[in-house]
Structure I
Amino acid sequence: MLLYAATIFVSAFLLFLVQPVMAKQILPWFGGSATVWTTCLVFFQTALLAGYTYADWTVRRLAPRRAVLLHVALLAASLAVLPIVPGDRWKPAGDENPSWLILGMLAFTIGLPYFLLSTTSPLAQAWFARRFPSASPYRLFALSNLASMLALLGYPFLLEPWSATRGQAVGWSLGYVAFAALCAAAGFASLRGASARHVPAGWQGGGHGLPLPVTDPAHDDPPPAARQLLWCTLAATASILLLAVSNHITQNIASVPLLWIVPLALYLLTFILTFDGTGWYRRDIVLSTTAAVLGVMAWTLADPSLTHELEIQVGVFCTGLFLACMFCHGELTRIKPSPRFLTRFYLMISLGGAVGAVLVGILAPLLLPAHFELPAGLVLCGLLLLWQVRRDYPLFGVLGLASLAVTVGCAIWGTTEFYRGAISVSRNFYGVLRVQEADEGSANHRRSLIHGTILHGNQYLDPVLRRQATTYYTKTSGVGRALESLHPRTQPLRVAVIGLGTGSLAVYGAKGDTYRFYEINPDVVDLARRDFSYLADSEANVETALGDARLVLEREPAQGFDLLAIDAFSSDSIPVHLITREALAIYLKHVKPDGLIAFHVTNRFLDLVPVVDALAKAHGLAATWIEDSGEAAIASRSDWVLLSRDAKRLAAPLVAEVAQPLRSRDDWRLWTDDFNNLVQVLK
């Protein structure tokens, strides 16, 4: 019993631990985009489906000895890909499809190990049942779920704050070697038990995270195609909501493991509770609360006044995800088949999970102009609820119909609000962009670029204001004062900006100057040139470099910039890899000895000033903080931190007159490429 318990515990722990470990390693390569995580989930769900299929095939089609020998051979082969550290050859050049690149990298880096981990729970239970025919494997199953939850919840609180990213990958790889040895031993041990070609018909085993039904249905008829389709649809709906809610939460805060793991943990918890067989799924309670919460989620999504209420957004959508998944997975337990068809049951569930992941992670960015998959998932869940109660609960049918009406109405409301004033909408791997016009016909007639839900720049169309910097870039902002402080000068300026937006900073360019913008999103470049005129109107020579700024700067020779501004945001989420010790070293390579580096740290939720202060101290740089209240009509409140090797640069009157000392937090660990902790910087 101990051998099988250890094998299943270690495999389940590693299966879920590898997900944030891998995603965090590659996140910097793709601009810190929240879509990195959802793309990773597509791979994990699909690999899990492949693992279930393999387990079913080997148990039912191969003789025990041949099945074990095949599995041990695959385990030995999988050791060749360790450690799970992606090679530099997978770094994007800037012109490829990021989703396919991520999927390819995951397949080559962890594909075989992850596939074998996903097969372990059903295989080990089959081996255990063959070795001990009279014993129940259910306790092993509970142990598997416990290990999964420990891995998920332990990562952001116990592992990430104390261990470097590469160290996490190496440690996981050592754990996998131990797992491979345990799994091989368990397989060979099973051959010493009762000899059988197939698992007994009454054995109830299943894939990881999916406890098996304890009771048989009243009949033993083969499940019709419609029933199998319903299994798949319920599982797919839960998967759609998992990925869509994860996207919604992370795009406005930061793409970090903590915000990845909370929705995934809730999703897994509903599997544990509903399939436990001890009465956690109280249908009358879950149906009524789910009907109510679907409407609340749809309202919260549609109401623009709630968009940036962090506590409400996280609370509503995490609670709603839990209840919606309780409904989907609880209904799966109600319509489970006879034990003869359990393999098909779990294959359809895993197929639904993979389909939901592909719909949100791959197809939605290609087919939908905005993040409409979340309201679509809410409507689909409402339809399923209404379908499931149509006969059994007439009263709940009325409640479900009302919930569906509210959900659909709020989805229409939210879509109308989204398109209000929009003259252009585009979506790709890096998010959703809108260009909106407001106050047409007045002196305040302006165009705005919105990424996700965050304003990324305005341009007023009145001829008097057309060539004035606005929002976070006015002359009273930190970057505006830094640029103005460089005058008078005898040589043309070379200025670099990481993050193009509308190109607002180009208005500061004079004849002979060079303004070089680094931008990862090709749609931003197109919109800045087509719908805004900052770049075209600038007197400076304007250049754009496409790709992740760090990767591009790493490949370029020293540029000799007078000022380099780090102004990259994905909605309101910061790309963490642009604010580390190693990143600052790259910036220093490209600025002149007396040049300036300006970090834009305006953020609703994160206090990044102490982080930049620690970076400045680590490199021995002078630093100052400029907080602009944005009182002018065309200005927005902003925070900029200016750094320089030459303290005299920060003593210029325009800077010194408003400068503030940086807030220091000596108890915070320095951010590096191997370590960051966004939990501690939450406001």
Structure II
Amino acid sequence: MRLLTRNCIAAVSALALASCGGGGSSSAPSPVTGGTPAPTPTPAAAGRLFSDPAPEALSVAEVQQIIAQATGEAQARGLAGTIAVVDRVGNVLGVFVMTNSPGLTQISRQQIGGIAANGGEVGLQGAMIPTTTVAIAKAVTGAYLSSGGNAFSSRTASQIVQEHFPPAPTTVGLESGPLFGVQFSQLPCSDLSARFGADGLIGPKRSPLGLSADPGGFPLYKNGVVVGGIGVAGDGDYGFDPDILDVDVDDEEAAALAGIQSFAPPPDITADRINVDGTSLRFTDMTIGDLSALQTSFAAVDGPAGGLVAVTGYNNGPITAGVTYGTAASGIRRAAASEFGLADGYILTDSAGNPRYPARAGTDGGSVAQPLTQAEVSAVLEEAFTVLSRSRAQIRRPLDSRMQATISMVDTNGEILGIVRSPDGPIFGTDVSLQKARTAAFFSGAVAASDMQAAGGAIANYVARVRTFLGDPSALTGAFAFADRSGGNLSRPYFPDGEVGRPAGPLSVDTPDEFSPFAVGLQSDLIGGNLVAHLGFVGSGGTAPDTAIGCSPLPASPAGNPRLANGIQIFPGSVPIYRGNELIGGIGVSGDGIDQDDMVSFLGLHNGGVRTGSLGNAPNDIRADRIVVDLGDAQVRLRYVNCPFAPFLDDPAQNVCEGL
């Protein structure tokens, strides 16, 4: 039985109080209108490769208009919805609850394996949760997955997190979505994500449910610049879209689409203009032609249709203006020359504008012979950023744009040693890059098995499953180096990935039929208790305690925090860091295509090692791609990293990772 048993779900339901709903399926992408076309890009300043996003933010009047438009469409459709608006870094600017909007929403049971063999719910499925948290999560998803080069919705998220990509009855047998597992990021227990009231408007802020795969969440734009997101809930179901071949009539998505009119992304960057492995992504199933006449007056809906509410842990009730991304107040700004050695770097800051994660030395001197030094951390971050800056983006428009992402480094305790971003990297990549770095360091370390066994219960059982699956009774004790791609292989509901009829990976659910985006195995089990506590906190209005800062039931490291303090990630983009044969940390990259993320972490570390002469990637003979799994009728080798074939904008070099 998984961590979220019926008793856990009952606890959520009992503590949850008021708020609002859920989601959807797909075919031809639909147009959006009302957004200003993308302006001609401002040329980068001398000595720089990137342009800074223009300073834009939502005003109180604009938030009112967005809410009024969404509410008017919901009224026209007979949907009693809840509407949430956030800014680019996740501050909740307003939550509007329509009269009779359901206070609770049920997490979908639509997957076949929603009920385990012993009668208990699998993962989060079936839980009753505050509807306000659903709307906020959808809004955060639209804002965090988007940038000046790509506009993704929560329907896009649904497409890229399922067990087959693209998801449809006819695609069974294909590999999982490229961002499989990203929904369990931006978690309410994350030690990176800021909390409401803790430090002004700095971001990135946490999401109550992580990222959402339930249609009804869109990004918001002004003058081609992403400034936030909107989420609409109200149908009572928090789900996902399992079939991209049909077109849904989705009232939540229609209301959210109405909300973004005059704040829509430039058409050239919406998800349906971006291909992954030959498949067009999906932005929306609803069209402008599906909408009623826009209601733009907030006064016409505030009172007659419902009202603004406070959501514990997220806002005080009244509408507030958004913060301008790139300013110290937003928590993300351009780094000074003394803070990062390259002109285009952006860093995370506190409310006073001070760096939150400046480069520093490792904290693990008690277990590592020669920990990472501050100079080494700076060198690797700079070299990885240089690779990023030269690389062709996969998920950005126009074609041949530069890659944009976030880079994080940690030591073997999971302590953050440095984080740097490109100017317009999607916000989600900040938390995810840290998850990736920690995941690679953790599973490559000597204490992975003992920490999981100390947690007990379902978490401890994964150790035995991995050892049996690999035929290695000492697995997870540091003998092999695991990149996130390697651990991701073991976390898929089919092994090898997508091959129906094969067993589930040992870090996945017990059987493939139990998988859903709300029940993925170790990743969701590690943070299940944190989500239960947080949803109880929100639903109780704060009378129940909030989740602690720092995810998972794992024991604290010698530095005092769990090594996986914001959860794990199970899609590619990280490698462990070694000095000779000794593990000394991890590096993670997130924000673009997964092969690009792999390459920046792998090549950046290699180049940093060449520059410093004392560290680098794992020795070839201990990399996880030396592990061969015996399936009886097949021998399957784990993967380590995949690099794009010809990735650079300034060099025709091919196979750039080969032989390293």
Assuming 43, 26, 19 is Cα extents along the principal axes in Å, for residues 192-239 alone as calculated from a single structure, say which of I, II it is.
-> I
Among the shown structures I, II, from which was the value 1.9 of distance in nm of label points 7 Å out along Cα→Cβ at positions 384 and 408 calculated?
-> I
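Check the numbers for percent of Cα pairs over 49 Å apart across I, II and tell me which is largest. Intermediate values should be presented prior to the final figure.
Values: I: 21; II: 6.
Answer by largest value of percent of Cα pairs over 49 Å apart: I.
Out of I, II, which has the highest value for FRET efficiency 1/(1 + (r/R0)^6) of positions 312 and 360 (r between Cβ atoms, R0 = 30 Å, to 0.05)? Write out the running numbers ahead of the final one.
On the way: I: 0.85; II: 0.30.
Answer by largest value of FRET efficiency 1/(1 + (r/R0)^6) of positions 312 and 360 (r between Cβ atoms, R0 = 30 Å, to 0.05): I.
A value of 14 was derived for relative contact order in percent (Cα under 8 Å, 6 or more apart); which structure in I, II was it taken from?
I
Could you tell me which structure in I, II was used to calculate helix-only ellipticity at 222 nm (-39500 (n - 2.57) for each DSSP H run of 4 or more, over all residues; to 500) as -17000?
Values: I: -17000; II: -7500.
Computed on structure I.
Thinking of I, II, which structure, once distance in nm of label points 7 Å out along Cα→Cβ at positions 480 and 632 is computed, gives back 0.3? Write down the numbers at each step before the final one.
On the way: I: 0.3; II: 2.1.
That value comes from structure I.
Computed from the coordinates by the stated procedures, all read-outs in this text should not be read as laboratory data. None of these values were measured; they are calculated from a predicted model. Cβ atoms are built from the backbone, for glycine too; each structure is taken alone.
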